[in-house]
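Here, each number is a calculation from the coordinates, and none is a lab measurement. None of these values were measured; they are calculated from a predicted model. Cβ atoms are built from the backbone, for glycine too; each structure is taken alone.
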Structure P
Amino acid sequence: MKRAWILPMLLVLCGSVVATELVFQGRPYAAAALLLVFVLLAGTNSRLIFPKSVSALKAQRRSAGDGRPIVFWRPGCTYCLRLRIRLGRSAHQLHWVDIWRDPAGAAAVRAVNDGNETVPTVFVADQPHVNPSPEWVREQLSRSA
């Protein structure tokens, strides 16, 4: 679970160091702008912008009941971030499983990806789809409604 925060914390730390140096050089506005960029990068690489993750077992139960897709993801994954951002508000209708927090979720992803933890892996009606397009996921979500 702690490794999910390593990249965001490194980004904030690096941004702070560089911003401090800019302040000492007499460029406080540049320091503030740079620090803001690093904080935004840290936020997008954290789990904060993703809907609340559930366990793989809970997601499977919920998906069986409502037919909505399950998205297996991990923090720091640019493809997961792309999917999340492009889905917009409809992302909250999906069941999200963070494979770094849920060993069963990681095992499910490895089982369908030749032992690799390739994410995002989206399960629709128990069929895995690796790194699908956001439009395809949105279409699957509208079919389940």
Structure Q
Amino acid sequence: MTVRLADVAVGTELPEQVYRVTRADLVRYAGASGDFNPIHWSDRVAGAVGLPGVIAHGMVTMALAGRAVTDWTGDPAALVEYQVRFGRPVVVPDDDEGAEVTVRGTVAALLEEGRARVDLTVTSGGEKVLSLARAVVRLA
């Protein structure tokens, strides 16, 4: 289903999305990206540099928030601008459950040329992990 501009107003909320991130996901991402920094797989190294444990790659967290937006629009090509600031890391425990990343979004502005700005709130463990997360989408 593709979201139409006529169906969107300032204040429209995107459906909340909850994603799980496991250590296995981090291994797969490391292989695909080439980012084998041990803070993403070694508790010992993560602790030695002052982290509370192994953390997800920031780009994984960013991608999950982007996915929530493109799932809402129904068209990945609708995403025309996207930005975030990394606020806190997503700590991924060494268990089968992993960490939850929750993405909420609200249409904050209707722009020219059929575009809308969506402000995102991305949390894990009750803490905001991305700040100033915004997407601009072009709606049908």
Structure R
Amino acid sequence: MAAIKSRDTKPELVIRKALHARGFRYRLHSSSLPGKPDLVFKKHRAVIFVHGCFWHGHNCPLFRWPATRQEFWRAKITGNQERDRRVEAEILNLGWRVGVVWECALKGREHLPLIRVIDSLSFWLSSDEKTTVIPNEY
């Protein structure tokens, strides 16, 4: 588990590269905002979190509860989910907008085409919508 990265993950790098190619400029992991969002778009007053399905307990085919140390993992993952909700609320209260991209949108059997994910994010960044979640089918 020590080799698991919290930043510069493959899904995050894919999103960063594609949005940069579309002309969006951002800061990375800004410590001035709660939760150190993965991408901060100051011009659009928006942030994007790229969540791993396992670590954040997403209800999708990529997530399943571990069979060993069940108490530890339930506490860990539910704690992460509670922190995610709290951080999102804090950022919204500061007048920022929040986007979440789940790992399953980019990989796995049921992933979305990258162009669709980037189109959705581009549209959201240019809109006034407060939040977006990709994918939102689960």
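Upon calculation of Rg and Dmax of the Cα atoms in Å from the atomic coordinates, which of the structures P, Q, R produces 16.3, 52? It must be structure Q, since only it matches.
Upon calculation of distance in nm of label points 7 Å out along Cα→Cβ at positions 19 and 59 from the atomic coordinates, which of the structures P, Q, R produces 1.3? Among P, Q, R, the structure yielding 1.3 for distance in nm of label points 7 Å out along Cα→Cβ at positions 19 and 59 is Q. Comparison across structures P, Q, R (criterion: distance in nm of label points 7 Å out along Cα→Cβ at positions 43 and 83) gives the highest value for Q.
Which one of P, Q, R has helix-only ellipticity at 222 nm (-39500 (n - 2.57) for each DSSP H run of 4 or more, over all residues; to 500), as calculated from the coordinates, equal to -11500? For helix-only ellipticity at 222 nm (-39500 (n - 2.57) for each DSSP H run of 4 or more, over all residues; to 500), the value -11500 is produced by structure R.
Please state which of the structures P, Q, R yields 4.2 when distance in nm of label points 7 Å out along Cα→Cβ at positions 27 and 115 is computed from it. Label of the originating structure: Q.
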